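Take a look at the structures below.
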Structure P
Amino acid sequence: MSNVPDAQRRDLPAGDTTEATIVKSPPRNHSYRQLELGPGEPHIERYELVGEDADGTWTGPGDTLARLIHITDFQLADLASPSRVEFLQRLTGQPAWRRMLPAYRPQEFMLTQAIEAVVRTVRRESGKAGVDFVVTTGDNTDSAQENEVAAYLTLMNGGDVDPGLDNGGLAETVTCSGDPAYWNPEPAAADIWKQEHGYPSYPGAVAAAARKFTGVGLGTPWLTCFGNHDCLVQGRARSRSGYDDFLTGNRKPVALPAEPYTGADALDDYCEDPLWVSQGPTMYIEASPARRMVSKKEYIEHHFRSTGAPEGHGFTAENLSSGTAYYAYDDVPGLRVISLDTTNPAGHVDGCVNEQQYRWLEDRLQEVHSEYLADDGTAERSGNDDRLVMICSHHGMSTMTNDTPQPDGERLYLAADVERLLHRYPNVVLWLSGHTHVNRITPRPDARGGGFWEVSTSSVAEWPVQLRTVHFTVVENAGVRIRTTMIDSAVPVTPTGGTDLGDLAALHREAAANDAGSVGGLDAEGEPEDRNVDLLVPLPASTLLGLSGLVRSADVSLGTNQ
């Protein structure tokens, strides 16, 4: 049980989960559950890559090499966009529509406030612990629209934020449509979310969610990755000729065409033509040229025009020139960050790496290894200095499965191919990813010994609305310890009844905790071994020697129980 007094369990701001966790209380009515503080979670050591008998080798705190914060999957949406297909949520349970869902989140009208609360939490945590950088692993936007990209960059860097822009102060969104299929927390509104799922009334929430505010910005260098929602229509389909005319027009679809769908998989047909689901009844909205979709190159250009450090937020001059979205970042001594573009521009939601990027990745790995294995398994020496390698991408191994053919016929590399390549390079110790909206940590052992850890973090858009701190320490004569700690968005655990930004972010999190149809599901927080953990990775002696002059003096980790 929690050691926090009952009277304080709902109005304290959340934070470091080694001190207290957020848990769901028993159902209030129907199946709806409020949130409360539970006991903190200590760090669990995971030995899968080193063996349990190696425990004595890993004593001592180690010396710090790097600290960072991982956030992912904002899916920041223009909620009045004609590309939105919320009406498909009515088809839950129909197999042909499974891969087109979810199309709606009841809490999404407060997403801007939830993201700002996470940004403020990151700023607080980075100030406490001296973070080297923040990384967001893609799906920063919902549908790669210009206004979504602009809003996302403003939230990351700070500035004036207007959640009611381009949507009539939320009046043109489904929340205010009067349709009972969508949750409206105003007491006068009746909807299935209140009647069937126990969602609460909350006076003033909608009007407050449309209010302007000033975002504080991360205040820390940050890097980005490119996700399928940053590239494709609704993260699923490539844009077709004339699609921008539809997007920037004044009609928003509200239902499917009258003719019944008889296909086997709606996603396949949507990827062929995303307009086919949008030919039914519509409602009037204010037209906006800012809704046009941006190309990958334009997306990169927006990052170079934005404020904050570093310039381009990881993207390079080569990315600007070529329109590619993968890069290497070397600003932290002893660490190379490799950000991959795992989107498939031909469509569908899961990931892959094309031939050109695969060869580029191999070159970047060789540059930071003094010793590695050739493709045939023979040992190679390069004379290069050793650095640790962290991979970042939107998709992780479990979703690197998208072999949808490219128009130019270029070969695609999937999970097994990429894992085989990484195992030839022993300094690869960590892969950060998003996409699944679930906290999950998976060992990726190499049969020859060692390997790397894959760490996926849950979505800011859905339960449990967390960020993850990552702390690298080098342990003499052993390897690297990677400590990850979950941090809850630092807003009241339960909304207090007010309508300030913190209350809206708290209401967003509570509503998200009850959305069974979300991508991550009701258990997206994962198991304890997916959250506060010490991940141990053995390293070659040559690598440890090369890192010895780069580490900082031993100090306290981002968690509280080093």
Structure Q
Amino acid sequence: MKRKIEKNQAMKRKQQKKAKAVPKRTAEEEKAYQEYLQNLNLMDHLNAEYSSEEGVQKAKKTFGENKPFPYLHLKNFFKDLEFVKDVKQETLALKYWEKNNDLYHFLQTKDLQKNAIVEENEHLRKLRDVLYSPSFRGWLEEVCSLKERGIKLNPSIDMFVSCYRDTHHLLCHDDELEKRRIAYIIYLVPEDWSEADGGHLDLYNCDPKQMDQPVSIGGSVLPSFNSISFFEVSTISYHRVREVLRAIDMEEDRIAITGWLYSDTLVERPDYTIEDIAPLTYEEVSTVETPAAHLDVAYWLGESYVKEDIRKAVNEQFCNESSIELRSFLSAQKFDTLYEEFKSLKEDQFDFTIPANRRHFLRLNSEKLEKSSELSKFYEFAKSQVFVDYLKEITSLPIKKINLQGRRFRPGDYALVQNTPVDEVRLDVLFRLCPKDWDFDFGAGVTYMDEEEELLSILPEPNTISIVLRDTGVQTFVKYVTHHAPGDVYDFLLTCETEIPEGSEGDWDDDEEGEEGEEEGAEEAEEEE
């Protein structure tokens, strides 16, 4: 049983109601529908520039030559502009659900194939039928050079409407899902959508020397009304939706119809883990025979945290709850000095982290610090035997090896769930330096979660250290920092190899017994009722 950390109820998403089911067609109705699809001619709906033989071959050539991987963006795609405007009006009347986790934040409808609402909207229904008709599938098979590879698109329908508003985003991913072959986006953005509004489709370069992981932006598409972007889903088709910077009413939002076409021909994919791609290197705790003045807890810590009775109280709370936050951890003067020195560092004193589908932030290069600076001294202190012994005392945990990172999270930075391994027990010690009055909507919150739920969320708070025992199966992420953030967030993250001592006097195993007791109590109450 995992030791449950305090749950953040405010972060739990509300249960979504099921969409109204689509009435199943009779055999006769299904036959008539399939005949209707067979008779749909894509060329009756496409702009002549893309429907002619010459246009198809030109699109095919451009698709194959585009970098960083084959894709195409076609403006004025449908020839009937009024039809596209009617489609957009129908999308505005649909019901949207908020989707918000480590990877994305936007609004989305239910699947338009399985949602009866689409059957009530004439233009949406017609668009869906056109996009999944044999005619359109054949056009894509030709333009994307699928035919010569013996790849055929099947009639499976998978599409929805997305709505991106101010700060909404979808971070780097590859659309990997069994049998997905072509991903498409039909943009219904306002006709005056510009570079300043954001919401671009960004396509990533992959580095063969980094196991073909995404490392940088290699191409971008600015959304425009009545345009389409599509690409073949592959092992290197990494992309994102850039953060939207335009704050307006829904009719002016970044509306798009998104979906995939499927093939029974599977794509072989490597199974890399973060340990394979960018493992953390752990080292022995630093020991010094003649400690300098800065290798003393009294040099750094606030006066209360040096006192024995406070340390005992901290230990008791941590052993009961597996986590604790200590505010005003450093003396005010030391904190102010560290924060100002961190903010004054230059870009070349940091290293950029990769890959983009796992993490995106700057990591402090300690070798480029001025040795006489307080920042350099604190970095040395955080890795020292003195501080590790202090942590052992207040956590009752053994600490073997450690990894220390100084990090900088700017607007646009993040660390996804896949940023941390799950087969280990670790003690995380996080000390944050950031502007005051940080709002949760700015991002940069650290969340701990298992497969079922979020366990703990930590909001950036100046001069606060968070100590969390991370059990096996528990992962963490740092939420995307939005463009509204009042500044960068700096932190020191000390990750410690540890284990739960057998026969520990702490309450490490009480959760399981407590939960069993709660269940028995609930059963007794039910019997009494």
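None of the figures in this text is laboratory data; all of them are computed from the coordinates on show. The shown structure was predicted, so the numbers you read here are calculated from the model rather than taken from an experiment. Cβ atoms are built from the backbone, for glycine too; each structure is taken alone.
For which of P, Q does mean count of other Cβ atoms within 10 Å over residues 237-244, calculated from the coordinates, equal 24.1? Computing mean count of other Cβ atoms within 10 Å over residues 237-244 on every structure in P, Q gives 24.1 only for Q. Once FRET efficiency 1/(1 + (r/R0)^6) of positions 85 and 469 (r between Cβ atoms, R0 = 35 Å, to 0.05) is computed for every structure in P, Q, the highest value turns out to be that of P. Here helix-only ellipticity at 222 nm (-39500 (n - 2.57) for each DSSP H run of 4 or more, over all residues; to 500) was derived from just one of the structures P, Q, and that gives -5500; the source is P.
For structures P, Q, which has the highest computed value of mean count of other Cβ atoms within 10 Å over residues 341-348? All intermediate terms of the calculation are to be shown ahead of the outcome.
Working: P: 23.2; Q: 13.0.
Top value of mean count of other Cβ atoms within 10 Å over residues 341-348, among P, Q, belongs to structure P.
Once relative contact order in percent (Cα under 8 Å, 6 or more apart) is evaluated on every structure in P, Q, the highest one turns out to be P.
To test your reading of the models, identify which of P, Q gives 1.04 for Rg/Rh (Cα atoms, Kirkwood Rh) when calculated. The read-out was computed on structure Q. Which structure, out of P, Q, was mean projected area of the Cα convex hull in nm², for residues 197-484 alone calculated from, if the result is 20.2? Derived from the structure labelled P.
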